[in-house]
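Several structures are given next for inspection.
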Structure I
Amino acid sequence: MESVTTHSITSLVLIGSSLLVPFIAFGTYRGSGASLKKSIAISLIIALWGAIMYFFSTSWQFELGNPNLAWVMVILNLIWPSALVFAFRDFFIGDGLSLKWLTLTQATRFMGTLFILENIRGFTGTLFAYVSGFGDFMAAVIALTILVQTFTGGKPTKGVYYFLIIFGLLDFVVAYSLSISSSPGVAIQSIAFGENHSMNLFPLALLPYFLVPFATAYHFMMYLTIKRNPKLNT
């Protein structure tokens with residue numbers, strides 16, 4: 001298995017968060033009123049997806065022959081979960097999901113600050129680490145602010161949710177652009193600053209291959225929920 005020796009905190013957070021993803025999905029659907037059967041089915045599908053991405057990031061990607069194909073997989077994997085949600089919105093969204101659960105997932109983006117920790121250890125490019133880490137931190141703060149307002153009796157407006165959606169997605173676009181630009185083989189030195197970039201190696205690879213696509217899909221699920229439920233059922 002090809003991997004990178006990350007800080008123990010980074011490994012614990014990334015692996016632990018990945019293992020929790022199916023349970024978060026279960027909570028989202030069950031908490032939104034979905035049947036137990038549907039909630040379990042979606043959770044199992046996501047767990048299978050996570051297992052496939054684990055094997056891809058640790059082994060299969062290194063058997064592709066052309067290393068650039070791994071980046072194609074990164075981009076495709078970012079797109080297809082959200083595309084699936086849009087294509088089958090009646091199944092995945094229905095009349096709307098719990099905005100509390102959808103927002104709670106975005107609040108976990110504090111883990112993005114781990115980029116800065118791994119930059120100190122020399123595993124990520126400087127500009128990528130600081131831009132991505134700060135962007136994830138701000139997205140998490142916005143989400144947490146919404147949650148605090150919700151749980152204290154407030155009623156966040158649609159504009160607040162849309163701001164979180166737009167900011168969160170733009171942060172991912174910038175992060176992916178910097179990640180690819182500062183990767184070995186692309187070598188835009190103004191981006192990479194000549195440093196190592198190990199985002200395709202386990203456990204850092206769990207972010208582009210699994211955690212970020214899952215969080216991206218949740219942005220679109222939030223958008224579709226708001227569109228289908230103007231009263232903002234939380």
Structure II
Amino acid sequence: MTQSTLTRSTEADSATEINRKTPDSIRQPVWHVAVLGFFSFGLYLIYWFHKTWSTLKAHALTLEEKGLKKSGDNEFPVQTYARSRPWLKTLAFFVPMLCSPLGYTPIAPVVALALKFVYPVVMLFLFANLFKDIASMIPDRGADSSWAKTNSIQAGFVLGMAIPFCLVLAGANGMAYLLYLLVVIPVSVAQGWLNQYWEHWETKELGEVKALRTAFTPLETILIIVGALGLGMVMFTPN
């Protein structure tokens with residue numbers, strides 16, 4: 001287990017002590033996502049989406065092996081994620097780059113139109129659908145359930161729309177273009193919803209106590225340092 005700061009799950013049995021031998025939780029601190037996304041200029045978020053799709057697929061396969069059609073008292077699209085292809089969804093982020101050579105072919109106008117109108121719709125669907133599923137996974141607390149839980153479709157659409165809205169800000173003049181990094185906010189919100197589900201699953205359904213890693217790994221630390229240096233160069237280098 002990596003050297004890290006450990007925190008106690010709020011739902012864990014108070015008599016159970018967390019130590020260095022306690023297994024790591026699937027949860028990830030929300031501020032980790034925000035910091036890594038910000039200092040990687042948003043590139044970390046591509047990894048976040050891939051990791052989330054892959055984790056949900058592995059979870060769905062586990063539930064399927066147990067003959068479960070849902071996760072405890074939470075609705076979860078088991079069959080959908082068990083048959084999903086995270087790598088294919090992640091590949092969608094690189095479609096513009098993969099299509100760039102087609103810009104020198106006779107079908108260049110068609111490709112340009114598809115990237116301008118079709119591609120954003122496809123990505124919006126991917127974002128909104130994932131966020132909708134995550135919102136629906138928030139533990140049900142009856143009358144005290146959150147708005148996102150009871151309105152998962154609307155919540156998913158709002159977060160899904162927030163991503164392209166933030167990315168549009170990259171076209172702003174001057175240093176204002178860095179406002180596109182606000183894209184870390186909707187992803188961080190989704191991570192918060194995920195954490196609620198994983199904590200409930202680990203403590204209530206599995207009956208296990210797991211530690212939440214709050215320290216950055218060496219690789220993440222290097223990413224933050226390099227990103228901070230790059231951000232400093234961008235902000236203080238004259239145009």
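Every number in this text was worked out from the coordinates using simple rules, so none of it is lab data. This one's a predicted model, so the numbers in the text were calculated from it and none came from an experiment.
Tell me which of I, II gives -16500 when you compute helix-only ellipticity at 222 nm (-39500 (n - 2.57) for each DSSP H run of 4 or more, over all residues; to 500). Going through each structure in turn, the value belongs to II. Look at volume of the Cα convex hull per residue in Å³ for each of I, II: the largest one is in II.
In terms of relative contact order in percent (Cα under 8 Å, 6 or more apart), the structure with the greatest value among I, II is II.
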